[in-house]
Structure 1
């Protein structure tokens, strides 16, 4: 799932699940039907007894589903009635993930079902301590961390979602690399094409992997700017190393392409962070994408020109 393979089909059936040997006094925890979320919750409850109420979020995780509206008040109330939770437990409390709060109106859940919503910790691993403390969360349980390792874990899918675009771009690069004084050379298409594709992949990895890992330390607030800054460094390393004999046109193409690609792919990570807002991302894209497109176009022209 971290690579995004089969992610759209990774869901469990909504309904009521038992962990351990739950009874009428056992807590009721609400979860999304995205299987990775569900499995993390079950793993955190090892050795405990609880009810898990899985609501239909269309296979989307809690945080994203809350933003989309599928992890919400109406679905929780509806699932409570369908599963007849009121007849299984003597208490009237639901433990809802904190990151699901944007989609849930606690007072409406109370009015429509009689169940009080208690917001649990950010992370499922903190649930045992949360339950032992009488449903009291510490400040640390309410805080979202986003360390370099946690950002790195999210990067594989950033690469795989671009697989189709990368393949198309690679084919285009191979074709234009064969254009030269001889009209078209298959030998040049192979050698120069491989060189161009390699540089492009360096730009992708810079934007998709290195930028997220180094995110807090890169200059600027816009992700496009952060990716461009790191792309400049990557292009310089390539120009001083394997591309040192590329010539002026080749270097101009290298810098423009790597910087633009790194900048563009870095923007994909905006949806994986707490650093951004929808309006901020839209504003950034309106400015950055035209600049990136022009840079790639000019890079292509210089790359073709370098063959003459």
Structure 2
């Protein structure tokens, strides 16, 4: 199954999250049946990230958005920790600092966008400024309602500058969220994640759903697509996202850069250096192998 087609929020359509089953798992029935495919996808992501870095002409921005406990941190941990940290960064967007709040709402996001050759993951993002601020009435509607167009222009500019954008909404049910809150209470290793805000925000579930539906509907495009990922099953969440990322990177036309040196000259220098080294060690020189 091509999850890029299955979960794409089509531009010009009105998204209904109620029509999407958060427990969907496709042809898989358990984590064990999906594990091998996830591992293959993650290995592809690692190989393609190295190629992206070497190519140096494009970049990848991955945006993760979700209600509490949907698994943004889990996605980062399971899918991106295998990538070379030299070319991969993760940024978590929380309440703006005083300096950030003194600038336009896109300022802090723009500073974190990927340079050419880089992969950047946003754990929450500039979309908070049409989600949280809307639900909590932090700015007037006349302000946040204009931000959809500004976000689309911002993302278009990034795309035109060589950044591929993939945006994922991790879709869980209220029942699954409550079950995960229970795990946090019962597991001492997860107690630190507990927050009073988890429950106060949960009471605003309908308002958040409405905010997400409008944001995703109005800002999904072919060049900066939104995908609604069923996330009740953590393993399926990881499977779908890893496939979409790997397939997208494979289609970016990444290439190794041309060799910048004369290989014959460098090979000759190698043989001369190897011969001198071996003479000092009293050994015969070895062939450098294929070039």
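When distance in nm of label points 7 Å out along Cα→Cβ at positions 7 and 263 is computed for each of 1, 2, the one that comes out at 2.5 is 1. Each of 1, 2 could give log10 I(q)/I(0) by the Debye sum over Cα atoms at q = 0.08, 0.14 Å⁻¹, but the derived value -0.42, -1.06 comes from 2.
With helix-only ellipticity at 222 nm (-39500 (n - 2.57) for each DSSP H run of 4 or more, over all residues; to 500) coming out at -16000, pick the structure among 1, 2 it was computed from.
1
Once distance in nm of label points 7 Å out along Cα→Cβ at positions 127 and 151 is evaluated on every structure in 1, 2, the highest one turns out to be 1.
Once distance in nm of label points 7 Å out along Cα→Cβ at positions 55 and 239 is computed for every structure in 1, 2, the highest value turns out to be that of 1. Upon calculation of relative contact order in percent (Cα under 8 Å, 6 or more apart) from the atomic coordinates, which of the structures 1, 2 produces 32? So the calculation was done on 2. Structures 1, 2 were shown, and distance in nm of label points 7 Å out along Cα→Cβ at positions 15 and 71 at 1.7 was computed from 2.
Readers should treat all values here as calculations from the given coordinates under stated rules, not as data from a laboratory. Everything numeric here is computed off the predicted structure, so don't read it as measured data. Cβ atoms are built from the backbone, for glycine too; each structure is taken alone.
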